[in-house]
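S.K.: Below you'll find a set of structures to go through.
Readers should treat all values here as calculations from the given coordinates under stated rules, not as data from a laboratory. Since we're looking at a predicted model, the values are computed, not measured. Cβ atoms are built from the backbone, for glycine too; each structure is taken alone.
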Structure I
Amino acid sequence: MKHSLKYFLYSLIFLTAVSSCTKDKYNMGVLTAPTDVVINTTIVGQDATHPDGDGSGDVIISLTGKNVLAYKIDYNAADGIQLDFLPKSTVTKKYTTIGLNTYRITVVAYGAGASATTVTKEIKLRSDFTPDPKIVTDLTGTGSKTWSVNKDIPGHFGVGPWDPKSVTPAWWSAAKDEKVGCCNCFYTASFTFTKNTDGTFKLTIASPDGAFTKTGTLAGGLPGIPASGAEGCYNYAGGSSSFSFVPSSSGVDAGAPSTKTAIQLAGNNTYIGYGAVLKEYEILSITDTSLYLRVQGTETGNAWYIKLKAN
């Protein structure tokens, strides 16, 4: 009788535990999507006299909402959707397209159980920028200058985090002649920067052995690059496009080694050194014979570093 009672009690405890676990496992509660999600924007320098801002291109973006666990944001739908995770609900974004432009901001607010709410907002602001004349002269010479990747020095190519606090190829740095065996097109391509008589700028690429990049999607739309494939040389007939000098949007720290100026390529027909998704190449340093660039890499979170020499 004692044994039977003991087994009964054990069975009762076991069934109670299983029942409790079952309830915990399957009772997910109410999954409420985020509500009242609002994109608040403050255009820096905006007032009655300057309705489109002070020309810095800076916008303070703050997000509010109910039942929100995390936010992702795309700063401009016009150049394709790329959602970046926001660790905080407030961020300052620098828009660098010169002149008066309209941008569409897209925010996805995530709630419990992967529920999500998407909101958009359009803003209009001005970005004014005059580059240091020495940067222009160093890049274009007396009107036109040709550059190529400097394979003769270590560190002519590298990769590190896309981080305003880390302006260095911390993850990997190329040795001298590193890519000669696999991808010599990296070194034989040349990039000619021209200042036109009307004050505009043009980039012309000669690439006898193709373009150095990684697949069509990750090459930033370069024509003729296949949809899939590893890093290497791909058929590319060369090309040309206009470009402009813009304030770098990378947000590097004040003391970071950078000119805070970038080369912004127009369209998708051109690249500098390495075909990347984005077309803004930050000038870390420049002289009349050397050019050190950083561009946001083909994979999110990567920064590619490229050193060129004047031919």
Structure II
Amino acid sequence: MRELVILSGKGGTGKTTITAAFASLAKNMILCDTDVDAADLHLIMKPDFRQTMEFKGGHEAIINPDLCIQCGRCIEVCRFGAVKDNFEIDPIDCEGCGVCVSLCPAEAIDFPETLSGHWYISDTRFGPMVHARLGIAQENSGKLVSLIRNEAKQLAVKNHLDMILTDGPPGIGCPVIAAIGQATAILIVAEPTVSGIHDMERVEQLSRHFNIPAMVCINKYDLNPEQTQKIEDIAQRTGVTVVGRISFDQTFTQAMIQEKNIFEYDKNSQACKEVRKIWDNIMSLPALSSPVTPILKHL
């Protein structure tokens, strides 16, 4: 079982559209959308929700008025100003740190888990899909990413699937780290801009830190040939394989409007030819050319 994670240093570089396109090319695979803060792969996949589960990723402090002695200790220790003068806790200001719960002399503060979002197991026209949606202003996205990745691995083992195709979150923070642990390889989608190069370098450094093979494809390469060359020079210097280029093509936009990937919208387009070549290059690499036995003890 192999896992290819598609990443970029920021949002809007084409991760999701490329992941959706790969879904038409990958065989015997499961999709996993780990961009839980701003999930959008489902907009193209149009999944049929099979199971919906709650995700409880934090706690919220609540003062029990029947037990509260109004000593003011909670007001003193709350660094977020969540405890008001009437000894009620504003749920918006409460960060769920639990300090007030631990230091309340009357043990008058309850600390229940809060509903932070939902995660789903769905069916798509390309195969099963595991995805999630974090609630507005909710935290612990890294924990939710780990949860759905583990579920995707379990389903892959159960259904004898060879590959997990993961649409990763943007950036290099906790959700990204949670999305790449024990992955087979990373594909970095880079744009030929100054910020795009900076973002690509950050992801490459992260992949090197965790010893995960990284590749790069350059999206909209023809908009800035000079910056495209810089990306290729950096890739050569750092040992990252450039698996291909994708030209600026309105096919991607038109396909998304129709809730399709580019192969469904126009399989004869230039974009499809370029993406197919990238996929073939990826699958020819040693790390992804043959399935490996999953390590069940980590699931």
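S.K.: A value of 0.50 was derived for FRET efficiency 1/(1 + (r/R0)^6) of positions 56 and 184 (r between Cβ atoms, R0 = 30 Å, to 0.05); which structure in I, II was it taken from? Show your work: numbers first, answer last.
M.R.: On the way: I: 0.10; II: 0.50.
Matching structure: II.
S.K.: Okay, moving on. Rank structures I, II by FRET efficiency 1/(1 + (r/R0)^6) of positions 88 and 160 (r between Cβ atoms, R0 = 25 Å, to 0.05) and report only the one at the top, that is, the highest.
M.R.: I
S.K.: May I pose another question? Taking 19.0 as the value of mean count of other Cβ atoms within 10 Å over residues 40-47 derived from one of the structures shown (I, II), identify that structure.
M.R.: Of the structures listed, the value fits II.
S.K.: A value of -10000 was derived for helix-only ellipticity at 222 nm (-39500 (n - 2.57) for each DSSP H run of 4 or more, over all residues; to 500); which structure in I, II was it taken from?
M.R.: This value belongs to structure II.
S.K.: Also: Work out which structure the value 26 belongs to, where relative contact order in percent (Cα under 8 Å, 6 or more apart) was derived from one of I, II.
M.R.: Among I, II, the structure yielding 26 for relative contact order in percent (Cα under 8 Å, 6 or more apart) is II.
S.K.: Match the computed value 60, 35, 26 of Cα extents along the principal axes in Å, for residues 32-191 alone to one of the structures I, II, and report its label.
M.R.: The correct label is II.
S.K.: Work out the source of 1.34 here, i.e. which of I, II gives that when Cα Rg over 2.2 N^0.38 Å is computed. Don't jump to the answer; show the numbers that get you there.
M.R.: On the way: I: 1.34; II: 1.17.
Considering all the candidates, the number was obtained from I.
S.K.: Continuing with the same structure: Ranked on mean count of other Cβ atoms within 10 Å over residues 200-207, which label among I, II comes first with the largest value?
M.R.: Largest value of mean count of other Cβ atoms within 10 Å over residues 200-207: II.
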